[in-house]
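Okay, got some structures for you below.
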Structure 1
Amino acid sequence: MTAFSLEPAQLAWCAELRTLAAQRLRPLADKGEPGRVNRALVAELGSLGLLGRLFTSGALDLCLMRESLAYACTEAETALALQGLGAHPVHAHGTREQRARWLPRVADGTAIAAFALSEPGAGSDAAALELRAEPDAPRGGGSPAGPAVAAAPPGEGPPAGQALSAAPDGPARWRLTGEKCWISNAPEADFCTVFARTTPGAGARGITAFLVPADRPGLTGRGFDMLSPHPIGALDFDAVPVTAEDVLGEADRGFRVAMGTLNLFRPSVGAFAVGMAQAALDATLAHTAGRDAFGAKLKDLQAVAHQVAEMALRTEAARLMVHAAASAHDAGSPDVPRCSAMAKLLATETAQYVVDAAVQLHGARALQRGHLLEHLYREVRAPRVYEGASEVQRDIIAKELYARQEAR
């Protein structure tokens with residue numbers, strides 16, 4: 001199979017997902033409260049086996065799931081994606097104990113996950129994050145830093161795993177202090193993948209990923225009133241205790257955990273966008289084929305027909321780019337960062353264009369509360385910002401291109 005075609009079984013699966021989303025997930029989504037975690041919807045995703053597939057599927061399957069769900073129920077798509085984003089670091093880098101405790105509950109929809117990377121001063125510039133992981137006094141006393149965290153040369157993190165050296169009286173311990181914001185599923189998540197600075201002044205090489213349960217003392221949060229209907233909020237860390245047993249991967253190597261997760265999910269953000277674009281396009285085809293204006297059907301007006309053709313062209317181009325990026329990820333290609341950035345950029349910008357054009361062709365009715373396009377118009381804006389804004393994706397693409405040229 002190439003990146004430019006799908007097998008009949010894949011096409012049938014996508015059709016089945018669209019039906020499930022419309023018949024079983026849409027009713028639950030409609031009962032949810034905007035800005036709050038819809039646990040009934042997440043539980044249904046678990047009972048359908050879709051959350052479990054997050055840990056057994058490749059990037060292409062993830063994209064097919066997200067596009068198909070987004071077509072009929074954006075809330076279900078987002079709920080699934082947020083579970084994957086928050087739990088993927090545990091799946092890929094967690095210890096046996098971490099995986100055994102949390103992944104079955106994520107898969108059955110009884111535990112809500114969050115990916116806590118962004119901060120007030122570090123959104124797309126993830127390497128600039130300032131949430132501090134300060135060494136805690138080891139059990140039994142001793143200096144605050146103790147022997148748990150080894151000293152490193154200025155501007156460098158310790159060798160991989162060195163910061164995890166256990167003190168004689170217990171594992172390495174830290175206190176997390178600072179704030180995370182724009183975090184999906186905050187503050188209602190049951191656990192968070194949290195990225196904190198363990199080595200000051202080390203940039204991307206001084207960040208550690210921690211698995212932090214929501215019941216840790218000192219961890220509080222608050223929700224934001226956002227344009228998008230899914231839950232987004234802030235997390236406040238007031239000397240929240242964590243130990244080496246909470247580390248995901250290796251100390252001071254958390255940036256790799258974050259980027260590996262984003263490289264997987266960025267193409268599927270594009271798939272989410274493609275699903276919305278396709279829904280808007282199909283609604284426009286139906287509307288323009290049935291609407292009378294100026295003595296003819298709207299579809300017979302050349303300006304309208306050309307607009308619809310452009311919408312279809314861009315949607316299909318974005319879909320192909322998403323499939324190509326996902327296939328590159330599944331094949332282990334070194335071009336994954338570039339391909340993922342291209343897919344997210346093209347698809348999210350395309351979806352914004354297509355949904356806006358659909359609103360224009362529908363007229364005032366599309367702006368009524370409850371209309372499909374009114375809903376999509378609110379939903380489509382955020383993906384151009386989260387998991388790296390469009391401008392950041394262009395920066396990634398350019399850096400990858402120049403790096404490849406220099407390597408020749």
Structure 2
Amino acid sequence: MTAPTPTPASETTAPRPQIPLLLAAVLLIYLGQMTLNPIIAPLSREVGLAEWQIGVTISTAAVMVVLTSQFWGRRSQSLGRKPVLVAAFVLATVAMILFALLAWLGMSGAITGVSLFLLFVALRGIGFGTAIAAVPPNAQAYIADVTTDEKARVKGMAGVGAVQGIAMIGGSVIGGLLSAFGLITPLIAVPVLLLAGLALIVFRLRREPRHELIQTPARVSPFDSRVWPFLLAGFGMFTALGFIQVITGFIVQDRLGLDSATTGLVTGAALLAAGVGMILAQAVIVPRSGWTPPTLLRVGGVIAFAGFLVLVFDAGPVLLFVAILLIGLGLGIAMPGYTAGPTLLVSREEQGGLAGLIGATTGLTFVIAPTAGTALYGLWAPLPIIVGTAIMAVVAVFVLAHPRFRRSPGAPEGVSVET
């Protein structure tokens with residue numbers, strides 16, 4: 001009688017989770033977005049668009065995030081992550097190639113006025129907004145699928161925020177430095193970054209076995225008692241951020257009296273400070289602290305409020321950079337609490353819908369805030385910063401006072417958090 005043949009280890013163990021690869025996808029698409037941030041203000045003035053028109057463009061992208069995030073999140077569970085991410089990166093790449101061409105035509109005077117504005121909205125707003133809406137929900141739903149305890153879940157969600165912070169730094173450096181060679185140069189770099197992300201997904205990301213897919217992922221209501229306090233806190237944080245994010249370039253240019261080329265470089269440095277704060281929070285503080293999601297929201301909310309308060313005052317470049325650093329640090333600490341907290345309270349079938357809902361909630365904050373921020377800035381420069389500070393103060397009080405944030409999230413009776 002012969003001994004049974006040993007089963008190869010590859011057949012008895014599940015493949016290693018591909019969290020780093022999903023994080024790389026988030027990194028590259030946000031790197032493409034953040035590379036545009038240092039130049040969007042000077043670019044708008046070079047092509048003759050008003051501040052409010054750039055605000056409308058960014059708000060349109062946010063509308064598309066709101067409208068499509070739940071769709072993308074549920075499709076990530078029913079179709080699989082790979083086909084959804086491939087579609088998103090193809091759309092993003094095409095949109096940004098056409099946007100670079102449009103910007104060149106705008107700077108040369110070939111397209112101006114209303115036509116230029118509408119094409120900005122169509123490409124940067126509708127096209128790229130729809131594409132970027134797919135990536136964070138995919139990554140967050142995947143992390144929720146492969147992590148089963150609070151510590152691992154928070155660490156994984158912090159990873160999503162950390163790569164966004166890295167993208168903020170990388171995009172600030174790329175956009176700021178390349179703008180020294182002309183505003184069109186960073187616009188050419190963006191599609192290259194997106195093509196790299198597309199290649200990574202096509203050649204490296206595994207498709208899930210059919211039996212792991214969920215044919216009818218559940219919708220999650222924003223009024224669900226398990227999740228609405230987290231959504232409200234996140235909505236407030238990102239609304240406050242939305243009031244100042246788009247006008248950062250204008251703040252830098254007007255407070256420091258810079259020309260267009262120098263504005264791109266210094267705005268990149270300012271956004272770099274925010275990215276440093278975010279990475280410090282999510283790569284160092286969050287993983288080592290062991291704090292629960294409610295604690296992360298409370299600590300981060302207070303720090304971010306302090307940053308907003310400092311930003312109100314026009315007291316020179318040092319305090320400007322300190323304020324932006326504190327905002328990045330505070331939001332970097334709070335974000336994993338916002339994204340991980342509700343995932344511990346819902347079932348596996350709800351994770352894709354929840355991830356989409358989180359993305360939609362974040363996107364909703366940028367529907368009104370950028371347009372309102374740029375419009376208020378035109379009335380009185382400190383006004384949007386004061387509004388953002390007031391909103392952040394309300395958030396800090398809410399997460400300190402609401403009963404949901406006085407205890408660690410735990411599954412209510414009858415609801416499984418195993419993934």
Of the structures labelled 1, 2, one was used to calculate helix-only ellipticity at 222 nm (-39500 (n - 2.57) for each DSSP H run of 4 or more, over all residues; to 500), giving -16000. Name it. 1
Identify which of structures 1, 2 gives the largest calculated value of mean count of other Cβ atoms within 10 Å over residues 344-351. 1
For structures 1, 2, which has the highest computed value of Kirkwood radius over Cα pairs in Å? 1
Quick check for you: by relative contact order in percent (Cα under 8 Å, 6 or more apart), which of 1, 2 is greatest? 2
Distance in nm of label points 7 Å out along Cα→Cβ at positions 96 and 376 gets 4.9 when computed on, of labels 1, 2, structure 1
Thinking of 1, 2, which structure, once Rg and Dmax of the Cα atoms in Å, for residues 176-295 alone is computed, gives back 20.6, 73? 1
Compare distance in nm of label points 7 Å out along Cα→Cβ at positions 240 and 328 across structures 1, 2 and report the one with the greatest value. 1
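Among the shown structures 1, 2, from which was the value 34, 21, 18 of semi-axes √(5λ) of the Cα gyration tensor in Å, for residues 104-247 alone calculated?
2
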Which of 1, 2 leads on mean projected area of the Cα convex hull in nm², for residues 16-79 alone, largest value: 2
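No lab work stands behind these numbers, since they all come straight from the coordinates. Predicted, not measured: the structure shown is a model, and the values here were computed from it. Cβ atoms are built from the backbone, for glycine too; each structure is taken alone.
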